[in-house]
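These are the structures, in structure tokens.
Just so it is clear, none of the values below were taken in a lab; they were calculated from the coordinates. All values derive from a computational prediction rather than experimental measurement. Cβ atoms are built from the backbone, for glycine too; each structure is taken alone.
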Structure P
Amino acid sequence: MKMIDFRSDTLTKPTEEMRRLMYEAEVGDDVYGEDPTVRRLEERAAEMLGHEDALFVTSGTQGNQVALLTHCRVGEEIILEADAHIFLYEGAGPAALGGIQLHTVAGTAGVLSVDDVRKAVRDENDIHQPRTRLICVENTHNKAGGRVIPVEKLRELYLLARERSIQVHMDGARLFNAVVASGTSAQEYGEYVDSAQICLSKGLSAPIGSVLTGSKEFITEARRWRKRLGGGMRQAGVIAAPGLYALEHMVDRLEDDHHNAKKLAQYLGSIPGLQVNVDAVETNILMCDITASGLSNDAFQEKLTEAGVRASNFGEGIIRFVTHRHITAEDVEETYSRLSGVLKGLTVIK
């Protein structure tokens, strides 16, 4: 039985064209700035975001941490949404690496309210308080179920940041999902942030890497932090080549993933004991509430395994499903058929 794997869009494998480009890539020593393929990738990413320069990094987490370390000094503070990836899933990097404090603010569907952020900004003249140096946003928001930050909301936060001399960083690991879902260009999103991290190895299907974008001055300092963190690479063109291909050829197809996620949400929501807010499924992530099934997360995942399906435990009573290039419309149909069978006869809690 074929395993249908919804754990993450990080499972995507490079296309045959990506593999060919890796083999043929023109390379040089990137630490010396001499890898032409890396430079083409960085220039293309910067152009797409409307920023001056960019830096190729090994992962989204590294890109975020390099950005935070570049923006902030020891003892300063960052405001970010309470369920942000940087807060929950990056190993306390800001504290461990930079002595930076995180100030979390609860958002709605992953989106920060400008009024709540305004209240959270510290008094610059009060020596008892840390300086607020940075606001971080996540687009799309993973923990909120792949929700999109509307560009109007981002603009409001950016204008507040400018009033208070604060910088804005966007964790755009799945930014192009937001672009496809909203119709807002990456450049328009980039207009309202000082730096952005975009991931190449999720829905875009490149095997490795992210790109950090910003001003020339910012990227110059970020390059120093990348080196400090052991992220300086040599003949990195072999992994930059599929990343460049991803940016140029793999964005539009994300719409297929979004369509499959919405269809899966409808199917799962029709199974007794499962609840999915179909209207909240905007991109390729959906959160399935299994509370009414009476099953624990572990027991539910045993049922998934029995059905030849994989998904992620995302907190008590919540299972996350993520669609990607290797999930077809037929896989969605088959998942519904299999789960309907193994979950048949459950006593549903009302």
Structure Q
Amino acid sequence: MAKDNKKEPLPPDEPELDRRKTSILGTVVYEYIATGEPVGSATLTQKYNLGVSPATVRAEMAALEDEGYLDQPHTSAGRVPSDRGYRYYVDRLIQPEVIGVEERELIRTEIHRARTQLDSAVDHASHVLSNLTRNIAFAVVPRLDNQTYRHLQLIWVNPHRVHVVLVTDLGIAAQTTIDTSSEVDPDQLTRACNNLNAQLAGRSLHDIDVRLLEELTRETPLPADLVHALAGLFTMRDKAEVERRLFAGGANNLLDQQEFRDFRTLRAILELLEEQQTLYRWLQESLQHEGATVSIGHELGSADMNECSVVTIPYKVGDRNAGALGVLGPRRMQYARLLSLVGHVADSLSALFQNEPQP
């Protein structure tokens, strides 16, 4: 998938950096991502064939700092990329890496393993992405009211309890156990279930409400509280309910990142994982774009997140963006590799939900 990095802080009429500055900036970012240490002109001159003298490298790095692309943490230290430097690098310099055969097969196998379970497939995708990127990964399932009814199973547990399995065009979309105030018997459930499956097959879940269910179950009655619970299951329009269908994992990976040894940053990220609303908002915003969106440092809108970056990408059902996944990590993340990984996982989910061969 192509990059669609919408968080462009550079003025649209600002000219491109010249070739020399572009080369030096790209090399500084590459070196800093690899080492985590401020980069000095001596390091660049010794490790990379830039084709210019050390004095020229020093002068160009000073100019890049003056223009806001590099920062100097300490007067005696080398320089590190600023948000603007990372943004220029992500938008204009890198190309996503080619994913190896082993990683492609791992992604395909893990996502395919949960193909009949909608929630499980998305959960698997987030865990695969977290393990491969060594960062936090998060993903949201497609909203139920955007899916199409395939069939329903009403399984008798006891006279006051029914287990419900809802299958849509994307697979098993929801399972829950419902307690009823009045008694229900297995034959009653079978008759009602057969009737609903005959009447509702192929309908959008968005069009199925309690009024329609009450009408369809007049000849094959069900307890009123069961009918109301089914209506709520079909639509799930409530935002809080959708957010509970968000999966996130990889918090243990924070311990491997030097940027997250600062307690304030670590606490801010753990709070994001706990409340989930911000993660959900980032994913919802990505649904408005095609391809990956990269948000860097201050673009995340929180001082506690200035050392972080977020990459989000939608996946499709049919020709529409239906869900999204993302990665939260340090600004010093390996953008080229990560953009390839999130793109491939998104493509694999899209293929799964459309019954296409996995990429």
Structure R
Amino acid sequence: MKALRFGRAAAVISVAALALTACGSDNATGEPAATGGASSAAGTAVTGTLTGIGASSQNSAMEAWKTGFESANEGAMVQYSPDGSGAGRKAFLSGGAQFAGSDAYLKDEEMTQAQEVCGPDGALNIPAYISPIAVAYNLEGVESLNLDASTIAKIFKKEIATWNDPAIAAQNEGVELPDTPITVVHRSDESGTTENFVDYLAAAAPEDWTYEVEGAWPADLQSENAKGTSGVVQTVTATDGAITYADASAVGDLGTVKVKVGEEYTELSSDAAAKAVEVATPVEGRPDLDMSLELERDTTESGAYPIVLVSYHVYCTSYDSQETVDLVKAFGSYVISEEGQAEAEASAGNAPLSTSLSEKAQSAIDSIKVAS
């Protein structure tokens, strides 16, 4: 499938905008969308309780979305449990949640399984939150580090065991590296953040990282672990010499690695992550309104940061009642609206969607209907 590429001007708009552009628009304007809103399409407030489970990376943004949506709809409540992407998808596919937050789009077999819960048209993957994944560390006296993909892979495989290892020192001339042991901290729960991170390692360092790309950390690489984004960040913060991977908005005062791309080291930022999304392609074989995205993790484009998390909201294409349909559509529309994206940006640091891209997401949300 043809990769949709964007010019330099497009690269400085939001990561979310570019990701959605790759799903079906090569005409991004970069202007925030004024689509949807907190109330239903008819302009009346909705009522009821909407239940979601999923990615902890979205949690700060979700709190902002819940507050804004519930303020505009006094009879509505959104319950979201940040138990991890894997838990969210499982709950959604078993009928235990009305939507899932997931840092990975549904796999083909999950899309098929969704038909049992959602009806013959299955589910929709709609990007809602997009952010760089930080390789974050706690090393006293070291504020900045350069690492290439091979070295990162060997650290997380525990083949590189101390911070003054020659492979690290060679990329950080002039940095006084201690002989502190490296403590690898990974997610204990099935996680879309894990899946995105190991997808990068497998693509950018294939000779060093030969494990399957999946949401569970490799069984034979077990080390220190914690549940959720907050769990791994807390563990690393409390452990000198520790390193982890986590949504960039959540790492606080931890150091973050500049990743080698081509011949340069790139610092994580929304703009740098956006450049890595420029060569993204829609996932093949998906319905027209589905917005699943493949990323080119081994890009060599200057200034790109390829460890990018695309977090989706997964909805059914149909629900059993009109009340649920109205609630889902109103909340989904609020999330992608100018107001919703601005609230999330202020809370979690993600950038707003462009007009044309938010319109595509709105079209997908508008297609949700009552099951016949």
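For which of the structures P, Q, R does the calculation of mean projected area of the Cα convex hull in nm² return 18.1?
This figure was derived from P.
Could you tell me which structure in P, Q, R was used to calculate Cα extents along the principal axes in Å, for residues 110-197 alone as 51, 23, 22?
Working: P: 44, 24, 21; Q: 51, 23, 22; R: 60, 23, 21.
This value belongs to structure Q.
Can you rank P, Q, R by mean projected area of the Cα convex hull in nm², for residues 270-325 alone and just name the one with the largest value?
On the way: P: 4.1; Q: 3.9; R: 5.3.
The structure with the largest value is R.
Name the one structure among P, Q, R that mean count of other Cβ atoms within 10 Å over residues 86-93 of 24.8 was derived from. Intermediate values should be presented prior to the final figure.
Numbers: P: 16.0; Q: 20.4; R: 24.8.
Structure R accounts for this read-out.
Between P, Q, R, which one scores greatest on relative contact order in percent (Cα under 8 Å, 6 or more apart)? Can you show the working numbers first?
Working: P: 24; Q: 21; R: 32.
Largest value of relative contact order in percent (Cα under 8 Å, 6 or more apart): R.
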